[in-house]
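Student: Multiple structures are listed underneath, in structure tokens.
Read-outs: derived from the displayed coordinates by stated rules, not from any lab. Note that the structure is a prediction, hence the values are computed from the model and not measured. Cβ atoms are built from the backbone, for glycine too; each structure is taken alone.
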Structure P
Amino acid sequence: MRIPFSYFLLPVFLFSLVISPNVSENALLWTFIIVHLFLYPASNGYNSYFDKDEKSIGGLKNPPPVNKGLYYLAILFDIIAIALGYLKISLTFAIMLLVYGLVSKAYSHPGIRLKKFPITGWLVAGLFQGLFSLVMCYIGINKFELENIWKPSVLVPGVLSTLMLWANYPMTQIYQHEEDGKRGDETFSRMLGIRGTFYFVGGVFGIVTVGFVMYFNTVFSAKYALRFVLALLPVVLYFTFWFIQVYKDETKADFTHTMRLNFISATALNLYFAYVFLHARNYINTFG
């Protein structure tokens with residue numbers, strides 16, 4: 001179920017918290033539990049069952065053999081997520097959980113398997129792990145209905161989240177080219193190639209960073225924009241260091257380096273969004 005892998009998707013939740021005007025501690029806690037401890041693990045488990053990976057996957061260097069029990073556990077986690085979403089938040093939130101679960105299953109289910117289609121799979125993954133997830137968490141945290149999301153203050157952060165996912169997603173596939181090739185999955189990263197993935201991710205990441213800087217400068221202030229850039233500096237430095245290694249030896253595009261980059265990136269964004277939420281609301285006043 002790879003529950004710790006939810007850490008890499010936490011920035012979207014925290015970004016939704018940053019823009020939330022009606023934070024309820026109870027709803028905040030339940031939204032976090034439902035999404036990160038049940039919904040995302042259900043998606044991971046379901047996809048792992050159908051992928052049947054023999055080599056490293058996100059969050060697991062040596063995945064154990066899968067069996068039917070994993071399939072049933074993933075379905076159970078989905079049911080728990082939807083039930084809790086309805087009981088603790090709202091029907092709207094529960095429906096969004098259901099939609100997310102169905103789309104995530106389409107990514108690996110052999111009857112649809114969006115993973116086989118490089119551009120479609122990339123677009124859908126970024127859209128639902130970015131914009132859709134941010135809106136879903138926003139509705140959960142604030143106990144809002146859908147009419148509350150159709151405004152720039154929600155949609156712009158959602159679009160930025162999707163753009164960031166589109167920038168980063170090919171990098172999460174870069175070490176699985178051989179495994180994906182055996183299954184006939186032409187992922188976006190396989191389509192780009194090893195070096196092409198680095199060029200694409202670096203270019204799009206740079207553009208998206210400009211978008212985030214403009215957003216924080218406009219909605220908050222210049223200091224928040226500057227600190228966003230500073231927060232991402234470790235990511236850029238490690239990405240550059242790794243790319244130099246891969247340029248000389250493509251076997252360096254491996255699981256260990258990928259997970260290290262994911263961890264650095266997720267940690268930088270998690271700390272930054274937590275800082276913005278706490279500082280902008282005067283819960284902390286460090287660093288001016």
Structure Q
Amino acid sequence: MPRRNVGHFKGERARAHYLSAYQTAMAGLPPVDESVDVPTSFGTVRAYRFDGPSSGPPVVLLPGRNASTPMWRSNIPALLEHRTVICVDLLGEAGMSVQEKPITGPADEAQWLDDVLAGLGLHRTHLMGVSIGGWTAVNFAVHRPGRAASLSLLDPVFTFAPVPVKSMVIAAGMFLPLPDSVQRRVFSWISGGADVDDSLPEAALISAGSTDYVLRKAMPKLFTNDQLRSLAVPVLALIAGRSVMLDAALAAARARNLLPRGQVELWPDASHAINGEYPGEIAQTAAEFWDEVDGVSSQ
């Protein structure tokens with residue numbers, strides 16, 4: 001398959017640079033109990049399992065754009081107090097997953113994730129996604145209902161509100177050959193003004209992914225009213241009040257109006273980097289939500 005049709009690293013030097021950043025970032029995570037490359041209809045997907053309490057279905061984490069598994073560094077320890085955690089590197093994004101065929105739209109995105117869950121033997125699982133990972137979770141439930149026990153969405157883009165044009169233009173700077181200082185300012189702006197430099201392993205990883213990897217996927221589509229109304233699965237939506245990637249008030253209102261089984265919370269002080277800002281609060285809120293979905297009384 002010509003490289004122009006699939007996501008790919010710009011060359012061996014770029015791949016080696018990214019791999020170094022990835023390995024450094026992975027070293028900050030809890031020990032991995034199992035690592036597996038799952039074959040799918042569109043390529044091979046890397047998944048990691050971190051064993052937690054045995055009761056209840058596991059939670060599958062879907063990262064943001066060009067972020068991959070290590071972006072969950074601050075979340076995994078808190079989540080492991082409640083559930084087994086499985087992390088997936090999104091197919092067609094920078095990470096250890098390898099795209100082999102073109103992903104042309106939402107149906108293809110749902111197909112590869114269904115292949116992954118089937119390959120992992122997960123007949124029922126909770127999905128948690130941040131940013132584009134949140135869109136990926138909703139898209140899966142829209143097109144492939146059945147396996148998802150619930151969806152937990154952390155400031156999901158292209159889901160309840162469009163991404164503002166200004167934000168799309170500025171965020172594009174992360175994928176252009178700009179000086180590192182400029183890319184850091186862009187990343188900081190997306191993250192609500194937080195200081196960002198390569199001393200944070202996940203920041204270095206996202207920076208490497210932005211410069212070393214070429215995305216070749218269809219742009220996500222905003223879900224229609226009918227699609228959101230069709231979601232029979234319980235949904236926990238945590239909307240960041242300071243997000244620059246969506247209109248928080250609009251997103252929260254649309255989610256409340258359209259989700260049949262939605263628990264929608266607007267966290268006013270959170271930015272689009274909500275997962276790193278509130279790892280403990282997210283884990284506790286999600287665990288109570290999962291227990292309710294599974295019919296388990298919280299202790």
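Student: To which of P, Q does the computed value 19.5 (Kirkwood radius over Cα pairs in Å) belong?
Tutor: Only one of P, Q returns 19.5 for Kirkwood radius over Cα pairs in Å, namely P.
Student: Computing FRET efficiency 1/(1 + (r/R0)^6) of positions 77 and 93 (r between Cβ atoms, R0 = 25 Å, to 0.05) for each of P, Q, which one ends up highest?
Tutor: P
Student: So if we calculate FRET efficiency 1/(1 + (r/R0)^6) of positions 13 and 277 (r between Cβ atoms, R0 = 35 Å, to 0.05) for every structure here (P, Q), which label has the highest result?
Tutor: Evaluating FRET efficiency 1/(1 + (r/R0)^6) of positions 13 and 277 (r between Cβ atoms, R0 = 35 Å, to 0.05) on every structure, the highest lands on P.
Student: For which of P, Q does distance in nm of label points 7 Å out along Cα→Cβ at positions 125 and 149, calculated from the coordinates, equal 1.2?
Tutor: Q
Student: Oh, and also: With mean count of other Cβ atoms within 10 Å over residues 37-44 coming out at 24.5, pick the structure among P, Q it was computed from.
Tutor: Of the structures listed, the value fits P.
Student: Which structure, out of P, Q, was helix-only ellipticity at 222 nm (-39500 (n - 2.57) for each DSSP H run of 4 or more, over all residues; to 500) derived from, given a value of -11000?
Tutor: Source structure for this number: Q.
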